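Nothing in this text is a laboratory measurement; each read-out follows from the coordinates by a stated rule. Since the structure is predicted, the reported quantities are computational estimates derived from the model, not experimental observations. Cβ atoms are built from the backbone, for glycine too; each structure is taken alone.
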Structure 1
Amino acid sequence: MPAIQAQATERQYEPRVRSSWLQVMSHVDPQFGGIAATVPQLCSATESAGGHDCPLVGFCDDAEFGHMAPASRSRALQLPPSRMRWMVDTALRNRLKQIVRGAGGVHIHGIWEPHCAVTASLARSCKTPYMISAHGMLDDWALGHKRLKKALYAALLETKNLQRAACLRALTRDEVANYRSIGVQAPVAVVPSGISVPDGVTAESFLATFPQLAGKRVVLFMGRLHPKKGLTLLLRAWYQLGASRGDTHLVIAGPDSDNLLVTLQQMTDELALRDSVTFTGMLRSELKWSALAAADLFVLPSYSEGFSVAVLEALAMCVPALVSTPCHFPEVAEANCGWVIEPETEPLEKALRDYLQTGPAELKSMGIKARALIEQRFTWPVVGRQMAEVYDWLEGGQTPATVEIF
């Protein structure tokens, strides 16, 4: 899988011209997960690098835009999500077509939904370059969910949308292989997600909100409560640790998805874990960062991930991480800032035991290495420049100097 270019010598980035790259997605409210949470930050970082405006286009209900600041909302475009509406409403399609025609390019985030099919088709008709980010939706677990329906949809529409893109964006090298595994040969640029960390974060507000955690070692899961996240696996491993858990407490933070919370709470009761497990619901803004400041270990035993922002946030806060191989983050083990395991009970339990037996000095060293990894490769200024270089390239500029392209 040779790369056209990989981490070339640094050169000063000079944008070609100011152009608009529409950022199209199915949801803009962060409660819907990674795409809605990270794309606005990618837009800001890319705009800061110079040369591009990145307005948001959401195929969703208008209420989802309510969390945005007025300045951001004024630049965003809300469009209906109904597939049938897009099939019959010619005026609506023409409205979006004019916007696409006037753009330098279109970046579509996520697949399998109307926002991708509609926008890719219009971009081709306007001869406007478009890019697609699958965001993990082509890995084995994701394809296995509604497999027959996705196979039919891919044959009819999605494979063509991907194959005819000017470029595809992969969050990791593993995702390059996912594109190739379905026969798509369009160029793929590897541009990860980024992270920025507020200054002066402490554990104070989180521990004030959950005083039962004071003085305890906190193992933190943070993300949507979704079946793919491996939470039942985590509870089983936590149960099998038994008395060795000691004064260590498991915190499961995040919004409910697919009505999984009731199942997890029932499982916690059946395993008699209520004294060592806390469900916090979704933590926002200061409280989220405070929870990370309180954490001694971050854990994500997921069966499927695109590229978890929560892992980046934990590492940026100097928290060692325990992640599964489907998180596509081998750097955790390579940089010695945590553990990478298969998403199974036995290796998860073993890694948790290893953590409990690791001394404070070594855990602190792992945390320092975690922060260094983020600063070198995953800050938003680094990622924003990479994305800006890719957009320039797709508009006829030089091959990106700091991006692997396959």
Structure 2
Amino acid sequence: MFINYFDRGTLSTAGPLVQRELGLSNVELGVLFSAFFWSYAPAQPFAGWLAQRFDVRYVLGCGLALWALATVLTGLVSGFIALLCLRVLLGIGESVAYPCNAKFMSQRIALDGRSRANALVAVGQSLGPTGGTLAGGLIMAHFGWRPAFLVFGILSLVWLLPWRAVTRGGVTLGSGAGAEPVDYAILLRERSLWGTSLGHFCGNYAYYFMLTWLPLVLVRAQGLRVDQMAVLGAGVYALQAVSAPVTGWACDRLIRRGYDATRVLKSAMIAGLCGVALSMALCAIADAAWTVVMLLLSGVFFGVQSPPLGSITQTLGGPRAAAQWMGIQNLCANMAGVLAPLVTGLSLGQGEDFSHAFLVAAAITSCGVFAYAFVVRRVEPVAWPLSARVAAGAVAPP
């Protein structure tokens, strides 16, 4: 996940330099930021299908090889169209990550340890942009943006070697590993699926607004140099990397002590959403110094959301449906990645006032509170009916 988000956010870090060299408008840059999600979001259900049916070692490994190749080739492009195509290819490769994670978590980790496990995934997710913004920004400031893409893409491929080595003996799966997956027709009728999908979308909007436009907010609206932007931008994600494991530890501890899992996980999720919404709203009206403080605070609350978000989905879906559930949920959630860059680019036009973009992010994030509070049911495994093949005796029941 560290590599996933590191490579995903590199174009955002390079945004000011790429825009200047290739002569891109704000709208064109917004399209490029959005293009990743044109393939990433629609590919999620298929990625969930792959992860539910095949060995996660190979699904995840092939996905990384594809997105690393796209990263390397980005450092060689000379025009808008080529860059657009490579962003789409990057999205296809990265689409397998979260469905694969969901399958692992639901089969291997009990409920009272799942928040900590998801927190570790969130640490990788947040340190990826931290490393990408810091290392990428500093490398680009001294050597330009093209060498950064070449180096990062090649280094990403190196991960395949230890990944193959540590998983060579296969993965020991828990209960439900060989069970027939849930039919999509049944899955789509589950109310909580749409609740988590809406809530995830609302939480993702502000996150992807930050992930794609934060470097330009800091450089153009706040007047920072590229190296200053790299340090401050990395700080936002570093705070997320701290708050996520703290939240995960607290959630698991409360559940082990007998507190209701539904109340614990929903409360943590709603607190994270409220904190991000407030931070975004204050950024719209604050001066430069306080805007920086609010941006850093938003990083804390992004981290608070991460452990309960994964735990809720994996618990509800269970071993038979977690990967497919996450695939559908991530499809909906990452439409925010399509919309946030485009809406922000259109709202800016030729200007540099981000206040409207912050207010939109705050409003959408607030809607996520409703989804998790009132649409998502109790956080406990859904009792999925047997599939037609199981009922007919074609395969063994779970």
Structure 3
Amino acid sequence: MLAARPDFASIAASYGIDFTPLGNPYKSLLRGEDVAAAIGSGNILGIIRQASDSKQRAAFFERLDTDTWKAVQGADAIIYKSSWIPFASVAEKLGVPCAAAMLFPLTRTRSFPSFLIGSGKDRGRILDSLIWRMTEQFVWQVARAYDNKLRRQFLNLPSLPFFGPFARQDSERMPLLYAYSPIVLPRPSDWPDRIVVTGYWFSDPPPGWIPPPDLVAFLEDGPPPVYVGFGSMPSGGPESTLRLILDALELSRQRGVMLSGWAGIGEGVKLPDYAFGVDSVPHSWLFPRMAAVVHHGGAGTTAAGLRAGVPSVITPFVADQPSWARRIEALGVGTRPIPFRQLTADRLASAIRAATSDAAMRDRAAEIGKLIRAEDGTGTAAQVFTDYVRGKA
């Protein structure tokens, strides 16, 4: 059983996975004008201000308590997103084992800066440690405030500790599964043994999936194009973003496959011959056919670009995206990041030209892609979790 926001119901259905929805759709929460503008600006204070708005918070948390409880009925064990604490509480109530999982590191370490407030500059170990503790506590306190209400009013459990669940999780050796590749970000030596960097959790196209014939015809009608898409990120202005992308493709003399994404970029618009618009296509099929991939730096899209073995151009918005963008540049498989708020047609065109013409970058991307395709992240995660559940039986 998969429990997630309603946006992902169709994806689960395409793989034949039982699904139960949690709360309101993310897409409707993110596409509000004020929220979209805040995310598009990359202003962390503006984003926090929007997240703190009482109406936004009410819409975000609506029905999550009852939906979460409904989702776990009959479960023998639970794997939950580590920033979403209520599933640990319902597992506690049911008396079943659980493990946490996350797509980027939330555990403080001396090996690299906080992934939520990373930096390309050397800030010093003391300041980095302080920032790690601040972000760790921020994430915990936001989750704890809602979860304690759930525990008191719905589960009849005592409140969670102020300083976090980590001591208890360590004593119970509860697994924390980080679903990214150690090739991209090696596991720090100062993490406890229960924290495992498994490798990416990839999926291939659903059974019976067939690529759209007109997309196949576009791909076959010229050299490999460039993918451009920003996933779930709202741009704050889909029309101006579309114009910027088309201008950049013209300036770089590249063809492009454009994902409309949750921002609706290019929806209902007749595109020029050098561009093809898609609503949804499996990255595992599309990206190996691209000359380069331009994206927001989300963990999943970054992973798909690495797996495909093609260079990336990352235009990060918020959260972990700037940190993944810096890792891609440091690995030599992508260009210098361009924050979305600083994106122009000229800058994007220059980055596209570099990604599609730099032979060393292309060779490095192919090399990393081969190594990542040899990993078995889902298999590792399944084995770690199975061993833990058997040990608790």
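Match the computed value 2.3 of distance in nm of label points 7 Å out along Cα→Cβ at positions 115 and 379 to one of the structures 1, 2, 3, and report its label.
Working: 1: 2.9; 2: 0.6; 3: 2.3.
Structure of origin is 3.
Which of 1, 2, 3 yields 16 for relative contact order in percent (Cα under 8 Å, 6 or more apart), as computed?
On the way: 1: 21; 2: 30; 3: 16.
Working through the options, I get structure 3.
Given that Cα extents along the principal axes in Å, derived from a single structure, equals 64, 48, 43, which label among 1, 2, 3 identifies that structure? Before the final figure, lay out each step's value.
Details: 1: 64, 48, 43; 2: 63, 40, 33; 3: 61, 43, 41.
Working through the options, I get structure 1.
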